[in-house]
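Taken together, the values in this text are just the output of simple stated rules run on the coordinates, not laboratory data. Here the structure is a predicted model, which means the values were calculated and not measured. Cβ atoms are built from the backbone, for glycine too; each structure is taken alone.
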Structure I
Amino acid sequence: MGCVVIEHFPEKDFNESDFGLNRDARLDAANDKPARISLNTSAVMAFECIEIRTTRPFTRENKEDVVPGVRIKTSWGQHLVVFDDLPMNFSKAMDTACSHQKINELTTLNSDYWRRYRKQS
């Protein structure tokens, strides 16, 4: 088995019972720092495609954006929210990690959304 390295953000106001309903995630990318974790593919119990509603990073303006994302449920019960606007989406990264024992990185460095606003700052 391979692994997927992700940068995830703390999610605001999420209830465990809402997992699987593809509800939007609320993040504060302008103020919260992403945490990096390496997930073995067997540690991912489930994931769902969602939309992330977040404050815009690298700016003091009070703007909210909607970006594609993934909510991951880990084997230890934690939920992780990841931006999914990358050249390789989370589903494909999981597939290649499982079949080729590769390490795939899904971080803000690869995110089109983050790159666009990082350049402006």
Structure II
Amino acid sequence: KRIADRKLIYISVSLALLGIGLLLTNSGQLTSILGIGVAGFAVAPIFPGLVSSTASRVGQIHQANTIGLQIAASGFGITIVPSLAGVLAKIYGLEVIPLYLLTVLSLMLLVFAALHFYSNKQV
């Protein structure tokens, strides 16, 4: 049985937040490694899930253009997000990385939830 894209994204973000929570506890090397592993595996299906559910959000006629925009935005994001993490780590130390990841994932969850909420409204 296939998991719906929205459900998969919510589950993935929740598991990633759990992994980052494990990393934030700073209760040992094994817990940190486990947290990084859980977060890493959890974020893997998010982008494909967003791309595959594009047609249901924008309609078949706009699907190709929207996916192109998503791919372009992901290229921009893959440049900016890690670079900003590196700058913050250089200024504040490596301890800021879990907080940064928590902030980025929380922001992503908030935007996705708003998108989910407004896409169900009849206009």
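Supply the structure label, taken from I, II, corresponding to distance in nm of label points 7 Å out along Cα→Cβ at positions 44 and 76 with the calculated value 2.9. For distance in nm of label points 7 Å out along Cα→Cβ at positions 44 and 76, the value 2.9 is produced by structure II.
For Cα Rg over 2.2 N^0.38 Å, the calculated result is 1.03, so let me know which of I, II that is. Considering all the candidates, the number was obtained from I. The maximum of relative contact order in percent (Cα under 8 Å, 6 or more apart) over structures I, II, that is, the highest value, falls on I.
State the single structure among I, II that was used to calculate helix-only ellipticity at 222 nm (-39500 (n - 2.57) for each DSSP H run of 4 or more, over all residues; to 500), giving -28000. Among I, II, the structure yielding -28000 for helix-only ellipticity at 222 nm (-39500 (n - 2.57) for each DSSP H run of 4 or more, over all residues; to 500) is II.
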